[in-house]
Structure 1
Amino acid sequence: MEAPDVNADTKDAGKDPAETRSIGEWLWSEFKFFAKLGALILAFITLVWGHFKIPSESMQPTLEVGDHLYVSKYAYGYSKHSLPYLLHNLPLPDGRIFSRLPERGDVVVFRNPKSGIIMIKRVVGLPGDSLQVRRGQLFLNGEPVRRERIDGRLYREHATQEVRSVNVYSQTLPGMEDSFVIYERDDSYPLDNTPAFIVPDDSVFFMGDNRDNSIDSRAPRNGPGIVPMNYVMGRADRIMFSLKRCNRNEDLYCPPKGRVMKKL
């Protein structure tokens, strides 16, 4: 009895379809998979979440050098500056969609309108507010924003390795439920006496918590000045983790341990 003929379909019937694809088809399939994955990641870090690392002491003691932050991109809407990496340089129109103003006291990541450097500061003034600093005292809409001294502190500056002496104050901005802590070396530094500022529409006024080691909206010439909302990138919500290292044997201030998923 003769064996029946076996055609090509019968020969391949038991094989994995992947074994019958050409190398070109396999490469194309892999390329499509990683392209979709890359597009998904890009959309996520553009629209939802951003990761930033703190490089300086300007927001001490709230944020320390080496802190890694979770930043909400959707908190205030989107502009071209919400885009990651160098994509903000694309020829996209200015403006903002789903725009919402921050609240006083929010810690915000933004792009310096003059230098393009990414910065992080605290929102102190909103559109229509008048602000001035006189002998270290912040005045908001003509009223002093009270600060209560907690103690004094020594810390080692990251960039210069010099030991700095600061006064530690607690402060609460109008409309805030919780206070935050600021540093002041003394009340005679250049940005401790400023002209009066009026915050324009769709703009915000920023200050660093380390008041005498921060270039912020008080410095219209060599700092960012008052920042239009178009340059805002997002709200810093949590410290994800910190790589800050501190020698606790020097009798200097060290940030507390356990700075993991800490809410700001």
Structure 2
Amino acid sequence: MTTRLPFLRRLRQPWLPLLFAALLVTPSVPVPAQTADQVVLVETGNRLAALLRAGRSVLSANQDLINDPAKADKGLTPEVFMEQVLAAYTQTNGEPPLTEGLTDLQRQLTEAQLNAMRDVVADAQSLINMPDMGFKGFIPAVFARLVNEEFSLAVGDLAKVKVTAPTPLVRNRTARPDDWEAAVIETKFEVDGYEKGAAWSELIEAAGEPQFRMLIPEYYAQSCLSCHGAPAGEVDITGFPKEGGKEGDLGGAISITLFATE
């Protein structure tokens, strides 16, 4: 049984750079894998990213409800939220997140991610249902960060999911790209001619242990530009200066690390 930090204390941390990251539209396109094992690893990474996106999209779709100051009990219970997540994932991916044919690791990680989403929304109930308060700051970027933290507590040294971005776009220090992520962003995603939307993955060795690393680019949609668009420097609703981005610009990336690669 894991011990979870109080929601409001964690919510006070700076936000990740992508306010409406749920609306960054990018297909998960795996790079060619040379072995059957790598195919499974790429599939696992794509599944984790797809589920995180489904959760963010549902949180984004409920922003008007969450921020309605005239309504106290929003009815957005963990059960209702998770029903919407499962529906969103199934509609996008053609099957539910938990289905036949998953490996033991895929099932374990998927269940941990679903439980993390449920826990985060459960912790946020007092904030969601707070009356006489408009914008509450419980946005997709915050949701994703909290879910990833819960997920890490649950799975330990099996896997890690992180939302990062090119360094100039990072608003939260914990979202800064590590050396591998920064190199992929600079030498792949930001290079003219790189296939837009294509994920990058590879097996590496770190601290003497094998790791499967996967980075999936995400791009600004029109709905992101209210916080990340023009004019650059204007303060957005979250209190941060806008980046001056345009629709289709690289806005961030979902980073997947699988430590159990055998």
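Read-outs: derived from the displayed coordinates by stated rules, not from any lab. Bear in mind the structure is a predicted one, so any value in this text is a computation, not a measurement. Cβ atoms are built from the backbone, for glycine too; each structure is taken alone.
Side notes on the structure shown:
- Set 1, 2, criterion mean count of other Cβ atoms within 10 Å over residues 75-82: the highest-scoring structure is 1.
- For 1, 6, 13, 17, 20, 17, 13, 7, 3, 1, 0, 0 (P(r) over Cα pairs in 5 Å bins from 0, in percent, calculated) the corresponding structure among 1, 2: 2
- Which of 1, 2 leads on relative contact order in percent (Cα under 8 Å, 6 or more apart), largest value: 2
- Entry that produces -11500 once helix-only ellipticity at 222 nm (-39500 (n - 2.57) for each DSSP H run of 4 or more, over all residues; to 500) is calculated, selected from 1, 2: 2
- Top of 1, 2 by FRET efficiency 1/(1 + (r/R0)^6) of positions 187 and 203 (r between Cβ atoms, R0 = 25 Å, to 0.05), largest first: 2
- Comparing percent of Cα pairs over 17 Å apart, for residues 155-194 alone across structures 1, 2, the highest figure comes from 1.
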